Structure P
Amino acid sequence: MLEQNESSLAAELQEIRAELAVCQELARYRELDARRLWLERRLGELRHQEHAVVLNGLPLASGFRYLVLTGYFVPTVVVFDLPKDDSNVGKVVFEHCVESRFGGLNDEVFEAHALYGRGLDTYGFFQVHHSSWKAELRAGMATHRQFSADYWETIHHYILRNKEGEFACLARGFSWSIESTSMDEVLRRFTNVC
């Protein structure tokens, strides 16, 4: 039954991708694209393949600015613009970040992203299941004499994307909040410190 379900989902995904390629009505395109993302994520789960799952709740817009503060043995903090709100910022705090990446492909070349077609969208907050990045780092760390497999079960791959690129990290978890300050004020404070 699982194989039949998987093959019917894969066939539906192929049909939707073909329709998306020629769709000219915005509302229909959005509807099809949402279904495409759901199918990509579901097939990733069924096949135990690397795929991105959206983490809802974070108020993001496609073109938000963000500032990343990171270091060793301290939480990694990402501060970002909120949609249509210049007097507050969003803040995500990643707990025990073991590795991070910043930059990457913008929305104009998004199709070249390793997770394109695997549930990742052009902007949003995501967790990557069956992460190849995590597996690669875990394999390297496994050579350490104090390696703990249990510890690595607590580490997750997160991606915070906007239209210009992304911040990605491997961390134990995260929390987020809204702060009563503007992004311009945050940038002023931190650029005056540096």
Structure Q
Amino acid sequence: MKPTQTRLATASDLHDIAAVTQLSWTTAFKSILPPAVLSRGTLAHFKELWRPILNNYSTEKTVIVRRNETAIACGAHGPYRIDHNPVLKRDKNSVTGEIYRCYVSPAHQGGRVGALLFKRLMESLIQDGYKTAAAWAYRANEPANRFFEKLGGEVIGEGRGLTMGQFEFDEVCYHFNLAESLRRIPL
């Protein structure tokens, strides 16, 4: 098997992270989002999306997964973003983190790369003092929903999101006990 490594990303990984995101996002959502929305998912757009996350290292962390030096997955975590996701607004002072922007290159889906990415994100959240985490998924993204449920994610809310500033979609919020979910990751 080819060597696979995970690590915390730096600003120098911006291009690779944006490329994985673009490929995964357009492939995963081609049957969910209209073509006008998908066409806005350019490499430049995703670079602008990731830049502030990579530059906010004190509170947000990004994990990159590489196989033979090629980026094949990425994701981020940080404190629960109450302003973006109000489901946990009642729980402002909790130790709940959030996992977001998780993408696996289509050629590597189904090969435990997503589990490896999620494991590293959860370990990093625990190192940062979190005990639980939330993650959101499009309701129509059945593979993501099944993945979250397999890891012990419990649905705690639903909402209506907006992507690319114009397309509304239904989403589901999953809550994870990090220690328990780590035990369930099939690696």
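Source structure of the calculated read-out (Cα extents along the principal axes in Å, 39, 36, 31) within P, Q: Q. With mean count of other Cβ atoms within 10 Å over residues 69-76 derived from the coordinates and found to be 12.0, which of P, Q does the value describe? That value comes from structure P. Using the calculated result 21 for relative contact order in percent (Cα under 8 Å, 6 or more apart), pick out the matching structure from P, Q. Answer by label: Q. Determine which structure produced the value 2.8 for distance in nm of label points 7 Å out along Cα→Cβ at positions 109 and 125, calculated from the coordinates; the candidates are P, Q. That value comes from structure P.
Readers should treat all values here as calculations from the given coordinates under stated rules, not as data from a laboratory. Owing to the predicted nature of the structure, the values given are computational and were not obtained by experimental measurement. Cβ atoms are built from the backbone, for glycine too; each structure is taken alone.
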